[in-house]
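In the part that follows, the structures are each spelled out as structure tokens.
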Structure P
Amino acid sequence: MMDTPIVHFDNVVKKFGSFTAVEKADFQIARGEFLAIMGSSGCGKTTTLRMLAGLEDPTEGNILLDGKKINGKPTWERDTPMVWQSLALFPFLTVQENVEFSLKMRKVSKGERRERARKWLDRLGILEFADRNISQLSGGQRQRVALARSLVTEPKILLLDEPLSALDAHLKVRMQSVLSGLQKDLGITFVYVTHSMSEAFSMADRVVIMSRGKIEQIGTPEEIYRKPHNRFVADFLGSSNVFSGNLASGGSVVWKVDAKNATYTLKAPAGVQKTRGASVAFAVSSENMSLAVAGTPCTENCVEATVVGGEFAGASATVFLETDQGQELKVQKGHEELEAVDLRAGQRLLVHWLPEHCHVLPGE
């Protein structure tokens, strides 16, 4: 899969009593990669991170770091520091003392501790706060102290457990830029747990999507966004509309799918084989759907629906509609196109899309 993996989860299972928190996690992390593990609460992402940190032991399978099995190895021997959601800074120590703490535990001399700590505080733009108490800092400044404390030991890998969740929206965006730039400059492997799609997709080289302890898909942000593997991933990202039916005809160029009260035309997917009558699920990105006034002539992939609301953000807006069969649809368009249909709640509109914009979900 990759030339020099720094981490290998080899069919790792974690159980708490009869509950399986992580099931058969089998993936690698490349040296110098920014990997995000993403999912809703309870999906197993933090448990996966805690096993890598040494805070939990696998029930089955092995975790390898630099090719060596680390099951049962204590946290202080792994060189995998973690930036916590709560930051876990010491309120009774100054900023400088917080950053020096891990070096002190490693019995680094006082002079070297001071020099290395100040270097990292300077690199993260908070050297001027070195002698302040933690309580005197803003949320973003505390976040930088936590990063400096973890990076001062110059680890091979840094673990981050939802570190931006407590920050205001504008600080999150700023810290995403800081983290992404820092990771690229240092070349350190980052493993980042989050439930936020914007955080994962803006920073990570690859993203792991988890649900109920299982890995649903691993890929680049673009691969996952454009080609979700199954209905769960498509629904979780919230950027696509999912349709299902049965294959009426499946040629090498075009597929016809019969659904309740409609027949859809799809561009035949490469590498997917299905027989006539087989169930088919496909996703259409909200940005690839178009709107027209109800009754407009349409030859393929047309659905009439009622406008139930809208969400406006800058140059575009997302329109929420509902079909007569009760299916919810999302259409994302620029304001000019929406003005052409005189958008308003309760209005009947025609939603339509091209066959090439249909992505068959191979995992369904």
Structure Q
Amino acid sequence: MANEELKTQLYKKMSAEQEKYRSWLLQQSPEEILNHTYEYTVRQDIVMAMEELALDEKRAAALLKSPTPLADVYKALSNLDVEHMDIIRGSIENRANDVLREEYKLQKAPLYKYPASYARDKGELDAYRASNQANTACKKAIEDAIHDHYADNCLGKGAVKQVADAFGYERMLYVLANTVRQLSSDGRISDDNKRWAATIPVFEDTDGFGTNRNAYLTVNSHPGLIDLFTKQARFEHLLTIPLTRDDIKAEALKILSQFQNAREPNSPSGTHFVAQVSQEFLARAKDKDRDRLMDMLPFDSLALCSLDGRRGIFATIKADENRFQKLRLRKPSIRAQLAAAKPEEHEKPVGKAKRREEER
């Protein structure tokens, strides 16, 4: 018998076997059908493969000897399940890696603050689009974080960390500032957050139809929760910024002002003047910052301590201390003065010969 005839005969035999299997399957319960879905699909693939498979005469004749060649091939294929599952596991891992790579690209895209019109003029549309895509993903991440961490009328602190770890504070705060600006007429957004948002540059970005593209970056959560998240994000970001000498001086001036404004000793025992140290300073201050604060305040009896019945940390001085002294300010070290006077990196010093040449 010719090879093509054998192949045709084998194909018809397998097709008939599959049709018989299908008829039996349709008579089963829905649950049983589901149990056999994989087997049916693989058997169907085997029949389809027979249409194009270049099978020689010997092999075709060997398969035709079986009363159920399709079931035999399926059984042989089932014995390769380990390899098949390896392929599936590999596919899952590969897809996960692709997703992670895409997420990494989004998270690391530089923040582009200028509108599309500017980007087009400067030939920077790719940077604009990449940044906008990352901003959109960040907006979604904020919505998810609020949803994940809001419970019992409280927004957990992990919400801000969840977004900051993925997108960084710069992008997160930019999206929040844009959102607060878009919700500027909503009374559920605090005036403090509105004032802060006004300090963050967000350029008007309209398309050819006059639609505000920034509106698409508005966080779609309850305004009250957006306000709370924004407040937490601003505070958490502040904690990442080291205190400067001016910050410590400003805190010392606040404490000095509290001492001087008190009409009489205001400690629980009535023996000391008391001034509360701000929570912001305490959250950011390291030991050396507290030491500098103590050095600036010119009081021999100065102490930082807690008080019974009051929350926080307080600066105290004895009632007989002179409250109207000035802060004790050290002059900056020579190194600090030199650093302050050093030209910025992009401003290259001009040599004398070069300067004389330019003056001509």
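Every number here is computed from the coordinates shown, using simple stated rules; none is lab data. Bear in mind the structure is a predicted one, so any value in this text is a computation, not a measurement. Cβ atoms are built from the backbone, for glycine too; each structure is taken alone.
Quick check: 3.8 is what I get for distance in nm of label points 7 Å out along Cα→Cβ at positions 191 and 319, calculated from one of P, Q. Which structure matches?
Only structure Q yields this read-out.
Say we calculate Cα Rg over 2.2 N^0.38 Å for every structure; which of P, Q gives the highest result? Intermediate values should be presented prior to the final figure.
Working: P: 1.19; Q: 1.78.
Once Cα Rg over 2.2 N^0.38 Å is tallied for P, Q, the winner is Q.
With semi-axes √(5λ) of the Cα gyration tensor in Å, for residues 31-182 alone derived from the coordinates and found to be 55, 23, 12, which of P, Q does the value describe? It would help to have the intermediate numbers written out before the result.
Details: P: 26, 20, 13; Q: 55, 23, 12.
Corresponding structure: Q.
For the read-out helix-only ellipticity at 222 nm (-39500 (n - 2.57) for each DSSP H run of 4 or more, over all residues; to 500), a value of -7500 was computed from one structure; give its label from P, Q.
That value comes from structure P.
With relative contact order in percent (Cα under 8 Å, 6 or more apart) derived from the coordinates and found to be 10, which of P, Q does the value describe?
This figure was derived from Q.
Quick check: 42, 31, 20 is what I get for Cα extents along the principal axes in Å, for residues 95-198 alone, calculated from one of P, Q. Which structure matches?
On the way: P: 42, 31, 20; Q: 46, 37, 16.
Going label by label, the one that fits is P.
Supply the structure label, taken from P, Q, corresponding to distance in nm of label points 7 Å out along Cα→Cβ at positions 79 and 127 with the calculated value 6.2. Don't skip to the answer; put the middle values down first.
Details: P: 2.7; Q: 6.2.
Value 6.2 for distance in nm of label points 7 Å out along Cα→Cβ at positions 79 and 127 corresponds to Q out of P, Q.
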